[in-house]
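Read the figures in this text as sums done on the coordinates, not as results from a lab. As the structure is a computational prediction, the values presented were derived from the model and not from experiment. Cβ atoms are built from the backbone, for glycine too; each structure is taken alone.
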Structure P
Amino acid sequence: MVKGLTEDVKLVRIQQEQYNVEMLKIQEENAKLRKENDNIKKENQEIKKELTEIRRNLEVIDKENRKNNIVIQGMKIRTNETGTIIPQVEKFIKDYLEVEAKVKDAITLGTNVCLVKLENGKDKEKIMINKTKLGKIPNEKIYINDDLTKKEREKQNQLRKKAAEEKKTW
């Protein structure tokens with residue numbers, strides 16, 4: 001009986017040594033995986049930083065591309081062809097705002113909405129100064145605004161909502 005127990009103890013020790021060896025392998029593999037995970041986390045953080053910087057740069061580029069643009073809302077547009085919209089927009093600006101502006105491009109964005117790309121910032125400045133003259137047009141509501149980036153529009157909408165909520169509390 002003692003001999004049987006001795007054999008059982010030897011067998012248990014052999015199994016325990018095998019488990020210990022397997023456990024060491026698992027621990028080493030676990031350490032490797034943790035190190036890889038840490039490296040991946042660092043790479044991920046670097047990529048996030050780069051992405052944030054790229055987004056900032058794109059926002060600056062987008063804003064720069066839009067700096068000479070305006071959006072006209074409420075103007076009756078007679079056609080969707082760019083070639084005929086430009087003279088129509090130039091005539092509208094000259095007739096109603098009394099500004100000689102050179103339009104580089106004009107694109108319809110929807111019913112009675114037009115994106116106007118001007119040749120230079122001085123023309124845009126004159127238009128923005130004189131846009132108050134639009135209020136004198138009878139039976140029409142025409143608005144001229146800056147061409148804003150998506151981020152700027154979202155911020156503007158948030159401010160409008162906040163102002164409306166504050167107005168309600170009065």
Structure Q
Amino acid sequence: MSRPRERILSTAMILFHKQGYNNTGINQIIEEANVSKASFYQHFRSKDELCIEFLNKRYDYWVSELEQFTSEAKTIQEKIMKSFDFLVDMNEREDFRGCSFLNILSEIPADKEEIHKVIRYHKNKLRECFNEDVQDDIASAHIYLLFESSILTSQLYRSNELIEKSKIIVQEILKSSH
């Protein structure tokens with residue numbers, strides 16, 4: 001059996017992603033991770049601290065999956081198109097659960113500044129990736145916004161239709177930015 005910290009974190013990874021932040025209580029995490037309350041608080045001072053660790057781990061997982069999915073792309077255009085295909089793949093694997101970051105953002109109040117900072121930091125890293133690839137500020141912002149809205153709308157409608165339409169728009173953006 002793994003160590004208590006790993007069990008707490010892997011349990012939180014599943015529960016926060018599937019149930020959301022507010023619907024997941026510390027007692028449920030403690031019970032499902034098979035740890036004592038004292039052990040929980042020995043590793044995490046609060047649910048918020050655990051949430052930040054969850055967001056960092058989720059980001060690492062998501063980025064590694066995205067990089068693996070797009071790794072065989074020969075051009076920037078192909079890489080960007082494959083990144084939208086990745087959203088379709090994630091929807092199929094995770095049953096249209098959407099973006100863990102935006103889901104948590106919608107659940108927490110503005111005064112949870114540390115969590116907000118972590119979410120902004122990771123979203124900015126994604127924006128920077130599009131900026132580096134596209135090398136056109138307006139075009140990369142447009143593609144980033146389509147990417148984020150594709151995640152949201154596919155979750156809302158439980159459909160990949162708008163991801164496919166976004167890909168058509170992205171192709172046009174990439175053609176006109178060169």
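When FRET efficiency 1/(1 + (r/R0)^6) of positions 2 and 26 (r between Cβ atoms, R0 = 30 Å, to 0.05) is worked out for each of P, Q, structure Q gives the greatest result.
Taking distance in nm of label points 7 Å out along Cα→Cβ at positions 50 and 98 as the criterion, the top structure among P, Q is P, with the largest value. Match the computed value -0.49, -0.76 of log10 I(q)/I(0) by the Debye sum over Cα atoms at q = 0.08, 0.12 Å⁻¹ to one of the structures P, Q, and report its label. It was calculated from structure P. Here the criterion is FRET efficiency 1/(1 + (r/R0)^6) of positions 10 and 154 (r between Cβ atoms, R0 = 35 Å, to 0.05), and among P, Q the highest value is seen for Q. For which of the structures P, Q does the calculation of distance in nm of label points 7 Å out along Cα→Cβ at positions 34 and 106 return 6.8? Here the read-out was taken from P.
Looking at FRET efficiency 1/(1 + (r/R0)^6) of positions 122 and 138 (r between Cβ atoms, R0 = 30 Å, to 0.05) for structures P, Q, the greatest value goes to Q. With distance in nm of label points 7 Å out along Cα→Cβ at positions 18 and 90 coming out at 1.9, pick the structure among P, Q it was computed from. Source structure for this number: Q. Out of P, Q, which structure matches -26000 when helix-only ellipticity at 222 nm (-39500 (n - 2.57) for each DSSP H run of 4 or more, over all residues; to 500) is calculated? The read-out comes from structure Q.
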